[in-house]
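Every number in this text was worked out from the coordinates using simple rules, so none of it is lab data. Everything numeric here is computed off the predicted structure, so don't read it as measured data. Cβ atoms are built from the backbone, for glycine too; each structure is taken alone.
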Structure I
Amino acid sequence: MKWSGFKNLEELGESDNAALDSLKRRIGFAGLVILCFAALIFSRLWFLQLYKGEEYKSRAENNRVRVSEVAAPRGNILDRKGREMVTNRPSFNVVLVREDSNNVDELIKDIASALHLDISDLWAKLRGAEGKPRHLPIRLVEDVSWDTLAYVENHNQEFPGIRIEVAPARVYHYGDLAAHAIGYLGEISKKELSKRDATIYSGGDLIGKMGLERLREKDLRGEKGSSSSEVNARGFEQQLLRSLEPLPGNDIQLTLDAKLQQVAERLMAEGEKAGAVVAMEVKTGRMLVLDSNPVLPLSQFVGGISHKNWNALLENDKHPLINKVVQAMYPPGSTYKMMTAMAGLATGVIDPNSVFYCPGYYYFAGRRYHCWKRGGHGAVDLKRAISESCDVYFYQVGMRVGVDNLARMANKFGLGHKSGIEMEHEKGGLTPTKEWKRKKYQTKWQEGETLSVAIGQGFNLVTPLQICLMTATIANGGTSYKPQLIEKITDPDGQVLMEFEPVISNQLEGEKVFLKLIREGMEEVVQGRRGTARKVKIKGVTIGGKTGTAQVVRLKQYRGLKEEEIPYKYRDHAWFTCYAPAEDPEIAITVLVEHGLHGGSGAGPIARALLEEYFAERIALAAVEEEKKKNE
């Protein structure tokens, strides 16, 4: 019995040891599991607090603090005398911050109804902002009225996520003056945004879309500021924490004269004329007037132009979206005859005393080419040919010179190629040659076509700016200047950053000796007893000029009709180009009135009004002197 008891005790001890070992293993495994969980927890804590600490700190800060960009006021645009043409004013925009709205669908319905807006337009703005961070504002309506501003502010609790944004808006002190040159702003598109510096531009920014607003975007835009505000859980601002003021853009002073530009645009608007008026300083190339009619309605572009207004501009048969100063091309008509005369003198086929007889027509290859004066001019020399615009004289000079020589001379005066003016999409025009026709139409030049070219018809195409440049080159004795639109650029403190000097683009050499003869003929156009623009004459100012009629199309069914009975779109274009004072030219002016019929009556009065404005003091003094002589 004793022996077996000892045996059982021994067995019991072995059983306890096994259980103890099992317990130890379980405790060890549990400890390992606890240790793993602890490691995971500590790893997560390290990841969240150390590795991702700054990010979550920033998110938490963003929930409390909202940082907003502050748009910079764009630079001002001034005329040559410092008159403010375009400046800025504060405007109020309604924006949506999606992060602060729990139900955007309902919010859009409510705000559209409250502001009497089309809900589809608002949704289009939201779709356009897809991919944009939710805390960044989406501009729903720009430049709202005071009534709208007050309503939104007084009911802000009803529109969670809707805010009022203050931004500078353009002010056009002279209305639509020089609209094609100045241009307009619009919201940056996704395509534009992809090509721009992301540190400067963001969605919703306004950017220059046309004219100098686009071409000089870098100078005008300024630098954005920022503001940091503390917000509550609903996103409403509690206090301003800090702010960085924006830096305004640079000011641009133009060479344009606002008063002269007003005269041109007012006279072109009378009777709803379409066309262009260009004026420049003869001795510098500085542009004084750049008017394209109809003008662009700049006010419609403030805050974004509507589809209705945009379509109306597109469908307007007078094409207000085209800058006719540099983008529209017309046959030069009789204004080209100075080039034919210059080519004739330079090649020696005529001299100042050369005389051609004009019976009212010219026969060539069995066909009769008429002069504008059906009864003819009789015996005509160079001066009279220019002053009375005799077609037969220039037919014969053109045939002797040849089309290639005509083109070479025209090119020297700026025709047939771009001038380089700081305006968009400038056209170079066309001075045809034999080689040009062979390449264009795979056929040879017909000599009869030279007759049309010699009087500014046929394939000839020019812009109004080119004719003004040609006139200025004749007036100043043979120097062609690159047309200059900007006088200087200054920073917000008034310091001059850039000043522009006249740039010579071409200088006539041997041919300049003939310019005096051309000017004498042009003076007779206005000052002469039988000149085609004698009605433009002004007491006290001697003017040299040239009229022109550019044929639109030959239609037999309208022959014999009175001009006013011909449909508008088939009437001839009217040209008048001039310079003054003839003894020491200062200004050159070119006027093109689409379908205006005659240069002397359709375009000449506009040039005369500009000269009267420009030489107002001189004309007044001449009147005083004349009165004194009468009283003596």
Structure II
Amino acid sequence: MALLEKINKPDDLKKYSVEQLQVLAREIREEILKTVSRNGGHLAPSLGVVELTLALYRVFDAEKDKIIWDVGHQTYAQKLITGRRDKFPTLRTYKGISGFPKREESRYDSFNTGHSSTSLSAAAGFAIARDFRGEKYHIISVIGDGSLGAGMAFEALNYIGQLKKDVIVILNDNERSIGETVGALSQYLNRIITTRTYNRFRDDLWVFLGRFPPYIRDRARNLAKRIQEGLKGLYSPSVIFEELGFRYIGPLNGHRLNELIDTFSRVKEMHGPRLVHVVTKKGKGYKIAEDSPEKFHGIGPFDLETGEELYKYNSYTKVFGDALVKFAEKNKKIVALTAGMCLGTGLKEFSLKFPERFFDVGICEQHAVTMAAALALEGYIPVCAIYSTFLQRAYDQIIHDVCLQNAPVIFAIDRAGLVGEDGPTHHGPFDLSYLNCIPNIIISAPKDGDELVSLLKTAIEYRNGPFAIRYPRGICDPPRSFHTDTLEIGKWEILNHGKDIAVISCGSMVKPSLEILSLLKKENINPYVINARFVKPIDFTLLDAIVSDLKSIFVIEENTFIGGLGSTLATYLTSKNHAIKVKIIALPDRFIPHGPRDTILGEVGLDTRGIADKIIGSL
């Protein structure tokens, strides 16, 4: 019987020796590889933290301690040891377990995560609540070096250090962006500074110096602290964390179980804010992923032998990336920015061809947007490629720094609408709504690859203000040409001339709106089908020209039905006193679960059959 089959809850880990846990680590990696190769998922991050996961749940008491995983895409090992082993084959499948922590899924998931850099703020809140109640348990935040670079994480570090609460931060450094080496001397120092004797001496010395008059006490304490920082600073990057109020321990080799268990056991007995720096390797145990950690950060189903993805298709992301390269070859003012998602946003080729014009700022969307605003104001053409769900994090910057100044920034908003298996933390159903209410911005949505290229060219040549292009995570036929004309701002396109009713759709919903024609004709319904490729401004000229002949308008959009295109049209028609029914067919006012994109679109009635049924039923 495999050892993994005996682990039904975290406490079971305490029964086994370090040697047995090393065997368990291999079994866990095999299970992760088997499942992710079939279902897709975040492979490299989860392979990199197997030993770290086992050490944490071996040392701490998961029944009462709170372990918070930042981002959460590295929690596959955690799911396997917290009672979800039998359900693990359903990872990221429709109605299966999530690829991220979910409180609804397990009591061992302390905080729902999907975006980065939230775990430290959550830890602060949990610590305050714990102390209010007079309870005693540990709060541990596991955060990666990429997530630590975000502003929110630094805000929380600063505040936790000020609060002096008992909080443990595990810094999972999987790109060696902070500590380059893990040396024997550093390990020796870590053993010293985590011993009871050292910490008792340190605390007793602090108390002893406090008995002296203030002018002596303060100088002596300052000297003692400087000596300690100087010695530690020789061997580890501790100073910044110590200055923020944390006891720094590390760096540790994140794949040595005995070292992790020993250090965590000692750190557990310390008090106040503590930061343990652990160095891990993304993709650990699977050589192909170790060599290509960016590719295997998030990947679809793949062949275990070769590492090649099983399903390759042309996407809106690829069309955008290819088009931007073509335009940048002719226009040296074009620069591209992204927030830690070079490959995911289709900018890899751009980064290789124009490295001096490519800026990946890390997981810092706010910084990216404001930097883009300044570039635009200086005459450059910044293209800010960020997922819809992550652009939410820079909402104030979009309003204050871009739109208020009318800075001509181009927003390439990838993963708009439902993204599929990553689920509600990554769906992008709100961008039309949260952008629609902001003055000065142009909002567009292409129906296909050709229109995406045309809109990108239009945005590049439009220098009068910000311009957003939103497109889905979906299959897209390659464009017929990259030599295209610009589009008239705010001009819609009639795809089918009809009578009595109009179906007005944008972006990803244009294709199913055309496909419903055959179903509607069986019911003697022949609608106008209009491609509202500009959501803002809307084509009032076209709308006014046909509205007198209409009894009903159906607006189809892959966005929440509150505040999007449909809401704008309904408000406009009401203001003009038109006695016409406006029916919005869009995403419901709830968070949509994970699953294949086509499946969940069907569940909410935004597939061809669902749209047709809603129109027929309404009429």
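Among candidates I, II, the computation of mean count of other Cβ atoms within 10 Å over residues 97-104 that gave 15.8 used structure I. If P(r) over Cα pairs in 10 Å bins from 0, in percent, for residues 17-152 alone is calculated from each of I, II, which structure is the one that comes out at 9, 21, 19, 15, 12, 8, 7, 5, 3, 1, 0? Derived from I, not from the others. For which of I, II does distance in nm of label points 7 Å out along Cα→Cβ at positions 505 and 537, calculated from the coordinates, equal 3.5? Clearly, the read-out refers to I. When mean count of other Cβ atoms within 10 Å over residues 33-40 is worked out for each of I, II, structure II gives the greatest result. Which one of I, II has Rg/Rh (Cα atoms, Kirkwood Rh), for residues 369-600 alone, as calculated from the coordinates, equal to 0.96? So the calculation was done on II.
Have a look at I, II and say which one yields -0.27 for log10 I(q)/I(0) by the Debye sum over Cα atoms at q = 0.05 Å⁻¹, as calculated. For log10 I(q)/I(0) by the Debye sum over Cα atoms at q = 0.05 Å⁻¹, the value -0.27 is produced by structure II.
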